[in-house]
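In structure tokens below, several structures.
Coordinate-derived values only; no laboratory data. Nothing here was measured: the structure is a model prediction, and the numbers come from that model. Cβ atoms are built from the backbone, for glycine too; each structure is taken alone.
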Structure I
């Protein structure tokens, strides 16, 4: 992977040189947040999905010879939400007042024009359909960091939150929990977190409704449903789930289902809001296409399962790899 990235960065700069625009092109290079297993993260603690710095801290390199001085390093707190306003600022694009952005441009920091950068950031991530207050979060303000490491894989946590407090300037490894000796900082940062959680919980009507996948749009006629997006299912081979969708047009669709090769004859069931469509699957098949399936417009759930009877007459069910839906022509 590193070799591939290195080669493609080289291709990018070679093309910029060919076009003679390298010096006046802003190139931003960032990486993902932490390894997904216990691998090298320098002096930092944790890995991907954790709220310690080993799971949330990422470098960001910017290359723009005509405007940015090489070798400048800034340690102010920034995040992915700052990239859009930074790029807009670099391109002299005025952000409309009606467009509310959570981030802010860090270009002045890179140019040494702004010294005051008093902001806090919250990161929270965990399984489940709704965020849970204090569940697997971190809040950073200046050198202080408050977190509750309750686990990404669970939908909630039991009991009261066990807050941890670190001064990341003095303790970048996050090994010296100061929560008991600095309760005033815990209370202050907890208030900032509560303000943030209340704010993001009221940004729209039905705030925590799951985003629906659009089917039948003119701009994207083909929709691919994958395990990454289904609900109530895992990535295990024999798991199954469903998708929350919004069908734009009441019409017939072709539905192609892709799955691991069948070990024996199976029945494919595509379960729609108003009906279920079935197809026979033979051993060795790895996909099936059902044409002209009528689907009513509107929000609904769609699922697809492959099943066969076991010797005890019980059903064994598994989910597909992908479900591809396109208008029937």
Structure II
């Protein structure tokens, strides 16, 4: 089945192993000897522990649940269960080995006024004869209730080729808005033969998040640090498993020459949710440290580097 997606949600499904190697080995008595701290590579300089104002995001628990539900189902087979639309049948659109058409429709986080289109994709050389009406609707959503229909157009399609654009338009210029996009195939009797849905969310273009550790102070006998990323919204955050460790040497942050390996897997942190990494600290001696993590606001081209400081005492 060919489904063209406009956003990068499929990145979370691509998994392979990489090794992130910083020069050096272990500490004395382990796998080797680190070079003097003053010779470690210089770190990233001044970094905040938060971005935006996480306390200022005014989303009710119901709104957070709504967004996390619909964004989770943005391209999902189960999205119809959250609406009054009929389930996909496989009569036309590919489903469970049935159907003859792929499709392209946007989903996930979008920008205000962004162009979107609905595309039918036939894989047969001569196309697919349809002789059906295609009804395209764009409906503004508030919580779980449908509000104003922004688009309600019907197009007659005699046959679908390899790339048949049946509708193209712009989202409204509103922010903090959700939209349900529906595509229905309708026969001569007015019956809906097949349906596809997607959900689009247009947030205020900002990021509000914080990074912290479960304690401010540890001892050399402690074995791990919990690194906690909290996402206040209004968008999903896209992150990886990767983090880096730096130590304060004099007045300069320097990269600790740990040998680290991570799964290169894309992860999403939902609105009002948190992500936790468990960091092995058995190779760290006393001093002031920080853990650094990169993050990206899905769909709105905003990124941040945050750092959470902690101290290890003898």
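Comparing FRET efficiency 1/(1 + (r/R0)^6) of positions 66 and 274 (r between Cβ atoms, R0 = 35 Å, to 0.05) across I, II, which is largest?
Greatest value across I, II: structure II.
When you work out mean count of other Cβ atoms within 10 Å over residues 90-97 for each of the structures I, II, which one comes out largest?
When mean count of other Cβ atoms within 10 Å over residues 90-97 is calculated for I, II, structure II comes out on top.
Out of I, II, which has the highest value for relative contact order in percent (Cα under 8 Å, 6 or more apart)?
Going through I, II one by one, relative contact order in percent (Cα under 8 Å, 6 or more apart) peaks for structure II.
I have 2, 10, 18, 19, 17, 15, 11, 5, 1, 0 for P(r) over Cα pairs in 5 Å bins from 0, in percent, for residues 34-129 alone, calculated from one of the structures I, II. Which structure is it?
On the way: I: 2, 10, 18, 19, 17, 15, 11, 5, 1, 0; II: 2, 8, 11, 14, 13, 10, 8, 7, 6, 7, 6, 4, 3, 1, 0.
Comparing all candidates, it corresponds to I.
Using mean count of other Cβ atoms within 10 Å over residues 122-129 as the calculated read-out, with 13.6 as its value, let me know the right label among I, II.
II
Which one of I, II has mean count of other Cβ atoms within 10 Å over residues 42-49, as calculated from the coordinates, equal to 13.0?
Of the structures listed, the value fits II.
Work out the source of -1000 here, i.e. which of I, II gives that when helix-only ellipticity at 222 nm (-39500 (n - 2.57) for each DSSP H run of 4 or more, over all residues; to 500) is computed.
It must be structure II, since only it matches.
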